[in-house]
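Just so it is clear, none of the values below were taken in a lab; they were calculated from the coordinates. All values reported here derive from a predicted model rather than from experimental measurement. Cβ atoms are built from the backbone, for glycine too; each structure is taken alone.
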Structure 1
Amino acid sequence: MQPVNKLLLCLLFTMIHLHMAAQQQISLWPNGAPGFENRKGEPEQAKDWWVKNIHNPSITVYLPAANKANGTAVLVCPGGGHKALVYNSEGRDAALFLNSLGITAFVLKYRLFREDNSPYTLDKEVKMDAYRAMRLIRSRAGTWGIDTAKLGMMGFSAGGEVVSLIAYQNGDGDNSAIDSVDRFNGRPNFQVLIYPGPLGIPAAVTATAPPAFLLAANNDDCCSEPVMQLAAAYRKAKASVELHLYSVDKHAFNMGYRSPFVSIKGWPQRLADWLTDNGYSK
């Protein structure tokens, strides 16, 4: 293990302990998800790397050190094939890394449409969760010291598909909504897609598409093609995009800490560089 990676791991574990008491989980809807309010009280199931049985979708808040916070925020969407959420290594670890850059992070627990006997669909309930989470964050921007023009989304694998559900639409809220949260815009100002799945990847984008950071391994049978297609669409539209295509490690290397490959271990620094170059991190 390279010395820099030992230091990064030590930093990660230290931050995990520091943040355990500071975490706050907030339900997206106080009374439960619309149409499924009766399932709000069903307990989630969690073991080892996964979380399942999510019927009360929520965000968990990860705040950076007050003297480091820069106003940028990111909603993190873990992967898991829509059958489970890879919560720790594609949710918590990503949030803590963003915190180290001064970025406020929120990890989304969205409903799983491929879980056994799931009553949910990708285009309705999962999309609803993504929009609601973004609108909820914007509605409380003052509480968390967030610049609403610097709110992005980050998705791993299936979580990248969740990002794609709302990244290419205008996201306008309903000004006449009874619930004030639903009046806010739900579209991200930028997006980070780490080996995203193919669902929701558009054939074309406009020049106003959210600036995108795309990353995958070339030999990822699932997800190298989606990032290549999306990068090509961005280039054709002359929209802002950065693509990293690695030759090794296939799929699901998470934040790279456990990978045997030096290039994969270092990919979070490429993201940090991009966030700095685009004015989202200082």
Structure 2
Amino acid sequence: MKRRWTRHRLVAFDTETTGLNVFDGDRVIEFGAVELEVGPDGDVEDVTHHQFFINPGMPIPRAASKVSGITDDDVADAPSFDQVAERVRKVLSGAVLIAHNFSFDRNFLRVELEAVGRFWPATVAEVDTLPLSQRLMPKMRSHRLEAICKELGVPLDNAHRASHDAEACGRVLVEIARRHGAPEDLQGFVEWADAVSPPPDTGHLDVGPDGHPRFLTGRYEGSPVERHPDHLEWMIIALERRGDQWHPKFPESVRRWARRWLRARAAGRGRTNPRSQGHSDWTLEPPLQTRAERRI
């Protein structure tokens, strides 16, 4: 029997940071995550919190403090990221991860982890509630977490603090899944949520020791997928001749996985600033940009 997605560890997480630009020196100042237990009826039955401040080793800009309420005094005696890196990995590892604007928080944590010689942990699936809400609730004018919580009747106290936002995000996913009839089995749920998951076991891709998907065949064998997104795009459309007909070169499961991964990773989404819609509101990760983005 296939295992229900709600029987896996469900971990929603969020970060507060010194700014929006992970690749320009901004740092994490708070990590928050919650483990949610969902009962057979689809209701959240229990929540376990993980929250701590992190000393970024730099002053917190006034603008960042204004959003999160976190000041230099709050983090003065907090541990550095190096001191909490394993705690962060332990919380996230082996779980169905949930975040609102997933790439923003993942990129910050990934950069912090790699700076201290550690890697993004292996996960069961990674779900972004932002595009999910945009797809399933298209009539909403705003898809900020606060607006979605209000629409769904999910409580959000003390917004812009990591653990509170994380719990609200996790409850949002559970409620969206309930209202929109998400499949119960994990693979069906992953495809319904357009989530990222480990690649299928077909011999073409796997997850390397650094936690990143990599190619197992072809000219980029052994290289991380993110370094060569164009090749992944080619795998989706590649054909080969069999007899007198053309057929897809790679299995459908690989092509479905590649489409989901590219949608979630190749463009990268930044945290929306309610005061503007400029380029600074997008935290694209340079190695993951697609051909179209490079032409802009």
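Side notes on the structure shown:
- Each of 1, 2 could give P(r) over Cα pairs in 10 Å bins from 0, in percent, but the derived value 7, 31, 39, 21, 3, 0 comes from 1.
- Among candidates 1, 2, the computation of FRET efficiency 1/(1 + (r/R0)^6) of positions 82 and 194 (r between Cβ atoms, R0 = 30 Å, to 0.05) that gave 1.00 used structure 1.
- Among 1, 2, which structure scores highest (criterion: distance in nm of label points 7 Å out along Cα→Cβ at positions 162 and 234): 2
- Structure responsible for 14, with relative contact order in percent (Cα under 8 Å, 6 or more apart) calculated and labels 1, 2 on offer: 1
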